[in-house]
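Following this line, the structures themselves.
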Structure 1
Amino acid sequence: MTQVTALIVAAGSGTRMGGETPKQYRPLAGKALLAHACEALLSHPRITAVRVVIGGGQEELARKALGSLDVGELIIGGRERADSVRAGLAAIDDGIVLVHDAARPFCPPEVVDRLLDALESADGAVPVLAVADTLAKGDRELRGTVNRNQMLRVQTPQAFHIEDLRFAYDEAGSGAPTDESSVMQHAGLKVVTVAGDEDLHKLTTARDWERAEMMLQARMISRSGTGFDVHAFDGPGPVIMGGITIDHPQGLAGHSDADVVLHAITDALLGAAALGDIGQHFPPSDPQWKGAASDRFLIHAADLIRAKGGIIDHVDCTVICEAPKVGPHRAAIQARVAEILGLAIERVSIKATTTEQLGFTGRREGIAAQAIATVRLPD
């Protein structure tokens, strides 16, 4: 079986998008742009390996963006794109290479299939789209039009037999063009075209980013999860509720800080993403969680959802107790939960009720909380 390596070039500075962080490491719907590009190719059954070329000094950004994705050792590129591709080719085995831009996060699997099939009778293959708009020469004044029937929009990934692309770069020397298909053509090698896809649009401007966000959101489905927690009063106060310390004669018993609000919301988030429950992630039998602040649990649940490309839309929690009174602390709890989750405060709801002196909460034996969370996750 021929080795097929996807080589993702992510060594650029990404300055045209604005901001201090190169665009390939910026979050798109909760996940780095580079991670989206890698996942699209890692999931293809005909691709046997994915490798990433980054710029010098970008190692920490890349590791954080890629997380646990299986991309092997990071490859350090050069100043120009041609230098980065050369570095990538030197670090991979023979076979077929798909050279792809990190700034193209969506790669339909059918495009990869068309490229690989085309290589059976060509040295290289590229995805292209027809030009729909009229093309003209000039700047502030039109100076004639160009026959658009002879024009194509060239995309990536571009597919080549690795030995052919290495030969082409050797022939080009230091003045290699920025596009791999051009390097191949200059070396006299045959490059054919296959049908591209609008989803392969390169993200260059802020408007491109907005369109990509909308595309991802359109592919998401809304899910809800519920959580419930209860803790008995035991020992002296205070009570920790929603990350806020509340004066009370009695405290709550629990292996951690017994924060019923954060525990209930954590379980609701985990449930919405079908990720189990708080006890699976933070077992009370593990001594490291004894007395732990529960914001760690909530942050963990939120990070898991965002790692799956999810978006937390809203959380709502109802506290059930006779005392302490929640009302005077409601705004502070709401603000703290929003801060922990990185949400706008209006996307967090905190309510309270009693059981009219019925049951264990009515007898002031403890506090309960129930929560619901709404998230969006990729379909």
Structure 2
Amino acid sequence: MNNLATETFDYDVALSYAAEDRKYVQAIAEMLKEKGVQIFYDEFATVDLWGRDLYVVLDEVYRKRARFVIVFVSFHYVSKPWTRHERMSAQARAFTEEDPYFLPVRLDDSELPGLRPTIGYIDARSTSQEQLVALVRQKVSGAPGATNPEPKILRVPRTPDQQRELLAQRPPGWEYLFYAGVLWQRRNALEAKWRDHELGYGTRTGRHYDLSQVFMFLQNSLDDLAAGPKNILKVLTPEAQLRAFGAMGEPGNAELIEHIATRLVGMYEQMMDVASTLRGAGVPEELREVVEATARLADQPLQEIRDFIDRFVAEADPIPERLAEGQHLEIEMSLTMTIDPEALERQSNEMDIARVRLGL
């Protein structure tokens, strides 16, 4: 028999469940984490599991690294090979312990092999999620042994590794850190395009427009430039933010957060591409100035997007400290995009000059 009073564990509890029951278990995992219970839940352990032999790692987790294992018993659970592996590891530990270690939660009436009918269990059908979380906390608070402190919380992730670690830990406010990180990383990947835009450089496209085509080309380019800000505003609507970040007190959706951040930076890239295409097109020499003036209409909206990302990253970075101090968290995600009046007047004047030169 192990002396649990002197043991140190990596987790308070490890959750063992079937993929079909993930929705219920994830809600429990989020609530436990919010209450400060250190849990092993595969969605939170991406970095620890990445590239490792899962057969060995999961055996260590369910047999050695947790103070308790909570098994969510269901029809799906008893029929899966991976859950069988987890169960056998947990039961091997339970056979050597005097105190309860294997904590079953029934999702239906399925019989779990090796689980004696006299073992006490919690029935999720008659126990609310809040009640179950409270029971787990009571169990953990009175258990012998100690749990290693959680690793240091990351700030806005500037690298893919930091991003994976953030998603593995999911500390309070992780949604905003993740969103800022995706914005920062994806914009940073486009810095070469931004420098080209600042220089007024455009790679030759191989497309040439004669006088009968060039004004339609300019109008289409103006339409494409105008589409960028309109689409960006769609991913910043309160409805889009609510779907991605969740309502107050609810966890966000990492996939949707990444999606709207990617779309915002995608529109930023598209506007640079439109300007580059204008500069790289073959047009009559007397129309070069109006083409360049049209490309320059993208300058201010692009700078406003860059400023928005910088401002959001700066606001998100101190979120962990602010939450730890009990501060109320308000993050503004508004972006105002405008066209420089002088640039617009210059483009209009160049268009008039071009028409006069061409007798149009």
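Tell me which structure, out of 1, 2, gives 17.8 once mean count of other Cβ atoms within 10 Å over residues 75-82 is calculated. It was calculated from structure 1. Looking at mean count of other Cβ atoms within 10 Å over residues 203-210 for structures 1, 2, the greatest value goes to 1. Here helix-only ellipticity at 222 nm (-39500 (n - 2.57) for each DSSP H run of 4 or more, over all residues; to 500) was derived from just one of the structures 1, 2, and that gives -17000; the source is 2. Here Cα Rg over 2.2 N^0.38 Å, for residues 11-210 alone was derived from just one of the structures 1, 2, and that gives 1.38; the source is 2. Among candidates 1, 2, the computation of distance in nm of label points 7 Å out along Cα→Cβ at positions 131 and 267 that gave 4.7 used structure 2.
Bear in mind these aren't lab numbers, they're just calculated from the coordinates by the rules spelled out. Just so it is clear, the model here is predicted, and its values are computed rather than measured. Cβ atoms are built from the backbone, for glycine too; each structure is taken alone.
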